[in-house]
Structure P
């Protein structure tokens, strides 16, 4: 079967997910992976499904790791796996993957700097977090994202003053 057919499975899965037909979408991905177990995009979408819809981080991680292995230049699994690592409080791994993703075409720098800022914030390094948030704003071209990052700066600034006055 051709890559075009595998891509069609992924597109059909995306359409099903958009319509709230999650089991149907998963079935498309299962079909793609049954026919081509090394199809990275299908692993990415399966990881996304497990992480955001079933909240099964173990299965999500398996698929996201496979997506990174088989589709090294595909940006989406970096974004999803970075999110998973942060939520799982695996900050050392999070730091390494953010650093690696800086060199992957298509991974938004604004996302990566924001993620690096969040990691610094939760470890109490508020000044460094605010610097990274400002870098995220520099790289962002999206007004909603910029406003969200401004909120992150305000929160980090507030925490910095809160913990200075203890």
Structure Q
């Protein structure tokens, strides 16, 4: 069973999604598999350590886009910890800059909304995800998936990889 804790807005236009190429997804899947193999653990063992079902973990290694859409940032962090790597390693560990905490990200979103004179509903429509609960409790950002983080950060002009857990 696949759990999706982040919901896309109903009126989101899928043709506006910022698509990452197959080669990008494939490289991430290879990094994930190599990291698991380096631990000497089976997919089932890593899944158990990360709190994921074995089929969900196997899909992360085998299916393009699963890392972006299926697991929450919390689950991704647990997975990286089980593999002994950082989440940035999976997505691009060459990115330089100060990490952005969930609390800082909420502040940046609120500042952006104020400066743009934009409502949260308008912002959610632009990014395609419901994020308002996170503005009241920044810990809820860990319920987002990578695509939600990516679209929010890109709207704000931030490098989303710096906001990975």
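The numbers here are math on the coordinates, done by the rules we state, and not lab data. What you see is a predicted model, and the numbers here were worked out from it, not measured in a lab. Cβ atoms are built from the backbone, for glycine too; each structure is taken alone.
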Tell me which of P, Q gives -0.32, -0.53, -0.72, -1.22 when you compute log10 I(q)/I(0) by the Debye sum over Cα atoms at q = 0.13, 0.17, 0.20, 0.28 Å⁻¹, for residues 53-100 alone. Q
Using relative contact order in percent (Cα under 8 Å, 6 or more apart) as the calculated read-out, with 12 as its value, let me know the right label among P, Q. P
Computed -16500 for helix-only ellipticity at 222 nm (-39500 (n - 2.57) for each DSSP H run of 4 or more, over all residues; to 500) - originating structure among P, Q: Q
One of P, Q was used to compute log10 I(q)/I(0) by the Debye sum over Cα atoms at q = 0.20 Å⁻¹, and the result was -1.21. Which label is that? P
Given a value of 2.0 for distance in nm of label points 7 Å out along Cα→Cβ at positions 77 and 93, calculated from one of P, Q, which structure does it belong to? Q
